[in-house]
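Please find the structures below.
Coordinate-derived values only; no laboratory data. Quick caveat, the model's predicted, so the values are computed rather than measured. Cβ atoms are built from the backbone, for glycine too; each structure is taken alone.
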Structure P
Amino acid sequence: MPGYGFPRKLRLTEPVQFKTVFNRADIKVSNRCFLILARRNELQHGRLGLVISKKNLPKAVQRNRIKRLLRAEFRLNQNLLDGLDIVILARSNMSSINNKTIAVNMAGLLSDLVRKSRAHVQSCS
């Protein structure tokens with residue numbers, strides 16, 4: 001079982017990595033708060049990239065809070081997300097949503113992502 005840290009190897013860091021997920025996403029799940037794009041990778045671990053725009057959340061405090069909560073959900077569920085490159089996009093009007101609601105939304109989206117990922121793997125083999 002992996003630790004609950006968030007080292008550099010678990011992040012999408014290069015623009016090319018983000019672009020690959022955006023252009024070739026195999027799996028998409030969304031709700032009113034977030035859009036998640038995912039693509040299989042050749043690694044034994046999942047990687048996370050966050051896109052939280054200043055247009056949607058104008059204050060840095062708001063953007064940082066959302067990013068912190070999203071990273072925490074990823075860390076808690078990273079053993080289920082092995083082999084996926086994931087990009088999470090936050091939608092507008094997130095500043096008024098409390099932390100618990102964000103965590104519940106993300107937990108639901110990540111479970112949908114895992115379900116779709118498993119179905120995608122079975123359909124490809």
Structure Q
Amino acid sequence: MTTLADSFVKECKMRLLEVKRDLLNRVRNSRMEFQMLDKSGGDEADQTMSLLAENDYLSAQQRLKEQLLEIELALARIENGTYGICEETEEAIEFDRLRALPWTRLSIEGAEIREAMRRKFAR
């Protein structure tokens with residue numbers, strides 16, 4: 001098994017922290033925008049639009065929360081020395097993949113295995 005160079009792990013950690021900061025800003029900004037929406041009465045169409053806006057807001061918040069969790073888990077893997085190891089194959093995750101998705105838990109092969117299993121059991 002290949003271990004990652006300290007400089008590469010540091011680069012990934014900096015990227016993770018940068019993405020985390022961006023996500024937290026997006027959470028804060030979307031919360032402020034949602035709070036500024038006029039949610040008072042109105043006719044049926046206005047109430048429908050308000051409910052749709054609330055649904056969009058909650059969906060976006062859930063996606064951001066999931067992304068933040070993945071980043072936190074990646075930072076924890078860096079701290080405990082398991083960063084860059086595929087959860088599925090227990091082999092090293094490709095450098096290019098980690099550079100593109102520093103929070104990934106799966107190598108390309110591991111992701112293909114998980115997808116094949118998901119499809120198999122989705123039937």
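helix-only ellipticity at 222 nm (-39500 (n - 2.57) for each DSSP H run of 4 or more, over all residues; to 500) computed as -25500: which structure among P, Q?
Numbers: P: -14500; Q: -25500.
The read-out was computed on structure Q.
Comparing P, Q, where is distance in nm of label points 7 Å out along Cα→Cβ at positions 32 and 48 highest?
Largest calculated value belongs to Q.
Matching task: 3.2 is the computed value of distance in nm of label points 7 Å out along Cα→Cβ at positions 16 and 112. Pick the structure from P, Q.
P
Work out the source of 19.5 here, i.e. which of P, Q gives that when mean count of other Cβ atoms within 10 Å over residues 80-87 is computed.
Matching structure: P.
Follow-up. So if we calculate relative contact order in percent (Cα under 8 Å, 6 or more apart) for every structure here (P, Q), which label has the highest result?
Top value of relative contact order in percent (Cα under 8 Å, 6 or more apart), among P, Q, belongs to structure P.
Going by Cα Rg over 2.2 N^0.38 Å, which of structures P, Q comes out largest?
Working: P: 1.01; Q: 1.42.
Top value of Cα Rg over 2.2 N^0.38 Å goes to structure Q.
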